[in-house]
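Asker: Heads up, there are several structures right after this.
The numbers here are math on the coordinates, done by the rules we state, and not lab data. What you see is a predicted model, and the numbers here were worked out from it, not measured in a lab. Cβ atoms are built from the backbone, for glycine too; each structure is taken alone.
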Structure P
Amino acid sequence: MFVKVFSDSGGESEGILVGNLAHALMTETDEQDIYGFAAIERQKIIGCMFFSRLFFESDVCAFILSPVAVHTDRHGKGIGRKLIQYGIQILKSKRVELIMTYGDINFYSKVGFKPVSEDVVKAPFQLSRPEGWLGQSLISDPIPPLTGRPFCVKALNNPRYW
């Protein structure tokens, strides 16, 4: 599904890149470092997303949301928003303190993400679109500053995604 959705929006090479990322997340990530969620309609997956651990020097429990895909013919129906909101509730119940993502502020702001300066939370790699570095604290507002540059699980720890 990730290959098709991202190929439709960004071309075949982007679809393959994100499809490979999703596959690597599922097959190479320790189970305590990943949460995956799917939206299912009539026994068919119509949306899918992953939260994977984001490691900091401090003991903050943080995850990053990436990737998220909703079947192209189901866009604009609130499926992605509901899926993300559900995932956030599960992470809150697991005592996750911070979630980050890198993407479209117009979409992610609908589910509580806000722009985050790298003075507050550094990104794992140099960002090609710094305005897309977004986050939300699940325990306080605003996000408290964190020291050091975080790193991702192996599958996402690649500058090609940033």
Structure Q
Amino acid sequence: MQIRKAQHNDVKQMMVIVKQAQNDLKEMNVDQWQNGYPNESVLHQDIVLNKAYIAEKDHVLGLMVISYNDETTYNPLNTWVKNTYMVIHRFAVEKEVQRQGVASYMIQQASLMAKELHMESIRIDTHEKNVRMRRFLEKSGFEERGIIYLKDGNPRIAYELILI
């Protein structure tokens, strides 16, 4: 398995994973990703901005978007431990390979990328009712820091993984 920057020809496979995640969230009665977001246009924009990554073996197994120190919705929260950080968004893994280490591998590789850039932590957020993601984050060493509010006003639970 490897992590690489996503390319425009990956978007169709990425959208299969996004749609699986949207269906799973709907089944869990979580309103996250239920309004047509993210869509192909968003993923193409992530690629243009050089922020989209995929995990792949023979095909796309997972996706994530990575940015650095530019998450304005995180700024009001004053419980962060570190100041320089990587942010992970749009994190999803193909349904057929869930619980097989793909998500953990993606976090490990993101951690290595962050450390190479001297980032002190990784931040991520998820819906309060997304229990599977919250458990995964906590199992991966992330610590809950509080509630942030997205630009549309929706609350999310914010997490931080201390790297150094």
Structure R
Amino acid sequence: MSISPLAGKRVAILISNGFLETQLVNLQKSLTALGATTHLVSKDMGLINGWSGEAWGLSYSVDAIWRETLAVDYDLMIVPHGENHTKVLSTDSHAKRIMSAFIREQAPVLLIGSGISLAATLDLINTHHDSMGEAVALHDHLVLAGQNAQTDEMIDKLAESVSNAGLAVTAA
């Protein structure tokens, strides 16, 4: 059995109230099982609420705040789906700064559903594929996943992105 490229990696999950709750929980479980450490990074310390179906979901504890977070503190970044939460991210200069740094430095990034549209709206990527459904695609260091994509496939592509980034560093 080989060790996952995600083992020992620190994952920043940029998040605000209204993220897709089941998606986040599944991603966190999978990443933790592979040995990665996830941090919910949000606008303010305290609790944030997920979105579950047609209503607010559970509350989750924030690990770090945007204004004190640097991309170099983490190995990879995830922006989950959720129209409500990506609206908040789109208006915050610190969230944009963090996203810009990850994408500029070609660090592994997973953008899901409305997270793809957010990055495109902020002119960080040049695609608007938030309606990808269940599709997952790897473009260099970026993993773009439809809002209904399977967690296992997202994790596999993210691991591939991390491996590719490791090869690029080794080759340099």
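Asker: I have 0.8 for distance in nm of label points 7 Å out along Cα→Cβ at positions 63 and 87, calculated from one of the structures P, Q, R. Which structure is it?
Answerer: On the way: P: 0.8; Q: 1.9; R: 2.8.
The value was obtained from structure P.
Asker: Rank structures P, Q, R by Kirkwood radius over Cα pairs in Å, for residues 79-142 alone and report only the one at the top, that is, the highest.
Answerer: Values: P: 12.3; Q: 12.7; R: 11.7.
For this comparison of Kirkwood radius over Cα pairs in Å, for residues 79-142 alone, the top structure is Q.
Asker: Also, I was wondering about something else. Out of P, Q, R, which structure matches 2.7 when distance in nm of label points 7 Å out along Cα→Cβ at positions 71 and 95 is calculated? Mind dumping the intermediate values first?
Answerer: Details: P: 3.9; Q: 2.7; R: 1.7.
This figure was derived from Q.
Asker: Taking mean count of other Cβ atoms within 10 Å over residues 111-118 as the quantity of interest, name the structure among P, Q, R where it is greatest.
Answerer: Values: P: 16.2; Q: 13.5; R: 26.0.
Largest value of mean count of other Cβ atoms within 10 Å over residues 111-118: R.
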